[in-house]
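Pasting the structures in now, so scroll down.
Please treat every number below as a calculation from the coordinates, not as lab data. Values in this document were obtained by computation on a predicted structure and should not be read as measured data. Cβ atoms are built from the backbone, for glycine too; each structure is taken alone.
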Structure I
Amino acid sequence: MVRKLLPPLASGFLFGMGLTISGMTDPGRVRGFLDIFGDWDPTLAFVMGGAVVVMAIAWRVQARMVKPVFGERFSLPDRTDLDPRLLAGAAVFGVGWGVAGLCPGPAVASLALSPVYAAPFVAAMLVGMLLQKLTMERKVSNP
């Protein structure tokens with residue numbers, strides 16, 4: 001059990017550290033990036049660019065692998081994954097990110113640094129996740 005949890009815990013910790021070191025847990029920095037007609041802060045663009053480079057390398061490595069290191073098979077997205085629910089969720093995510101200056105990763109990382117500011121966002125996020133789960137369970141039981 002612990003062996004199965006170690007990779008996601010380690011990658012989550014690494015992700016959180018990267019967000020913290022890059023300053024992406026600071027809502028002001030994120031809002032500064034989104035304010036393209038005002039006092040624009042390009043820092044987030046560099047963080048995103050770094051992520052794109054890492055992901056490009058990861059895709060090349062994955063293409064040569066038979067199976068994941070810590071799993072039985074790859075679970076990769078395809079074009080059928082793009083449905084109205086995903087698009088609506090992406091829109092809600094974007095609006096929430098713009099309003100709060102936080103998205104789920106930085107919000108959870110911010111709990112350690114500024115819990116008073118991050119806790120309401122994380123609580124609202126958890127309520128949204130619960131509502132989505134309840135809605136989907138209801139939809140499945142009443143087709």
Structure II
Amino acid sequence: MHIEVTCSPSKEALEILSKGIQSFNQKHISDEVVFEEDTKFAVLAKDENGTVQGGIRATAFWNYCIIELLWLSEDTRGLGVGTQLMEAAERFAKSKGFHYLRTETLSFQAKPFYEKLGFTVFGELPDYPTGHTTYCLVKKI
């Protein structure tokens with residue numbers, strides 16, 4: 001067996017990995033879940049000129065909506081825009097049949113914000129990145 005580390009895997013190699021895990025998963029969960037397509041979406045906050053001032057990037061599958069990132073421009077912070085974005089993402093996730101929101105935030109970012117919105121911490125990664133903590137949060141919707 002030859003072990004290879006690559007930063008540029010071929011499409012074919014990635015497809016083999018995806019098909020392999022799907023095949024394994026089929027032994028444990030229904031095909032409907034195994035082959036469920038990811039739902040990728042964004043929620044954007046735009047100013048009167050149509051310029052993006054903040055937003056959310058998310059992916060959802062297997063009854064979880066994962067908030068990959070939430071960003072707000074300096075000018076929009078503290079104005080309730082983040083809460084509006086999260087509420088819109090939650091409504092969208094619910095409308096698509098997802099039951100949970102999940103996210104991660106760093107110790108210098110938005111843990112209190114997410115907790116105010118009903119998220120609870122289910123895990124911590126200390127010293128990730130070095131000198132900080134990553135918090136994993138979840139909310140049932």
Of the structures I, II, the one that 16.0 was derived from, the read-out being Kirkwood radius over Cα pairs in Å, for residues 3-82 alone: II
Distance in nm of label points 7 Å out along Cα→Cβ at positions 27 and 59 from the coordinates reads 2.5; which among I, II: II
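One of I, II was used to compute mean count of other Cβ atoms within 10 Å over residues 19-26, and the answer was 18.2. Which one was it?
On the way: I: 18.2; II: 11.2.
Checking each candidate, the match is I.
Matching task: -0.38, -1.17, -1.24 is the computed value of log10 I(q)/I(0) by the Debye sum over Cα atoms at q = 0.09, 0.19, 0.21 Å⁻¹. Pick the structure from I, II.
Working: I: -0.38, -1.41, -1.42; II: -0.38, -1.17, -1.24.
Working through the options, I get structure II.
If relative contact order in percent (Cα under 8 Å, 6 or more apart) comes out at 16 when worked out from the coordinates, which of I, II was used?
Working: I: 28; II: 16.
Matching structure: II.
Out of I, II, which one gives 10.0 for mean count of other Cβ atoms within 10 Å over residues 11-18 as computed from the coordinates? Please list the in-between numbers first.
Working: I: 13.0; II: 10.0.
So the calculation was done on II.
I, II: which one has helix-only ellipticity at 222 nm (-39500 (n - 2.57) for each DSSP H run of 4 or more, over all residues; to 500), as calculated, at -24500?
Values: I: -24500; II: -8500.
Here the read-out was taken from I.
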